[in-house]
Structure I
Amino acid sequence: MSKKYTLIIIYDNDEERVLMKRAAKEPFKGKYNVLGGKIEPSEYPLMSAYREMEEESGYTEADVKLKPMMNYHWQPLDTDMYVFYGTVNKRKSYVKENKEDDYIWMSVSADFFIEELFAGYGNIGHMIRLLKAWKEEGLI
């Protein structure tokens, strides 16, 4: 049975910044990543994304409405990845303190392809670039 994970791209109110965390654990220790985590056997992907978002940031469904972006399967790793995105509403602007990870609002103009700084082997860069293009084209 394949492993299943969520990734969650959260924009700030004006969609100029993305919430990133500096990972405390391998395989991306010390690098910035988006939120996300393992989908539990009893969960659907969206349910897992909301749980992970709240556990990691303190944001709830009332703060950020998540939308599906894409999902894909990494054949060699037998891993399914479900990607969601959303924008923080104006109710809150904080991120809860987390003892394991440091959080930062990163400019969407950052070069997310720099592998020394960002997790995901460039995948985060592709996802943020796609979301930007889809918004500009009026697709989302």
Structure II
Amino acid sequence: MEFSGSALSCSWIHSGGTVALTGDHRTVTITPTIGLAKATAGSDADEQYLATVKDAVVSWSGVVQSAGTALEDALIEGKSGTLIVGPEGTASGKRKYTVPAISMGPKMNFPFSDVAEMSVDFQKSGALTRGSY
């Protein structure tokens, strides 16, 4: 069964408290990667690799509210915390991603004839956990 991104539940838990990244969100993207060690040697005719360590970046974008500074301040570059992402909300049995991360800092976009937006990348710093509510 398909579902819409509007069901998303996303929060950033940091030393200053918990900030909901849901409601004014536009997108959340989780991009896992893995390091590779080149294992090609001798008479190998094709490249070969060994998987090494896991990595990920979580990207969030949303609408900026007027006179709102708390969200921007919570996402300041270098701030460490934990992201909780529930793509289908928080109902029992639904997927839940828990990501210890470092904020790479808010990026602001103020277009002339459109709504102002904020985006931020979070660099995973520890194990990304795939679980459920």
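A value of 31 was computed for relative contact order in percent (Cα under 8 Å, 6 or more apart); which of I, II is the source structure? For relative contact order in percent (Cα under 8 Å, 6 or more apart), the value 31 is produced by structure I. Taking FRET efficiency 1/(1 + (r/R0)^6) of positions 43 and 123 (r between Cβ atoms, R0 = 30 Å, to 0.05) from the coordinates of each of I, II, which one would give 0.15? Source structure: II. When log10 I(q)/I(0) by the Debye sum over Cα atoms at q = 0.11, 0.17 Å⁻¹ is computed for each of I, II, the one that comes out at -0.37, -0.95 is I.
When Rg/Rh (Cα atoms, Kirkwood Rh), for residues 11-58 alone is computed for each of I, II, which one produces 1.02? Source structure for this number: I. For mean count of other Cβ atoms within 10 Å over residues 35-42, find whichever of I, II sits highest and give me its label. That would be structure I.
Work out the source of -6000 here, i.e. which of I, II gives that when helix-only ellipticity at 222 nm (-39500 (n - 2.57) for each DSSP H run of 4 or more, over all residues; to 500) is computed. Derived from I, not from the others.
Rule-based calculations on the coordinates, nothing more; no lab input. Please read these numbers as outputs of a predicted model, since none were measured by experiment. Cβ atoms are built from the backbone, for glycine too; each structure is taken alone.
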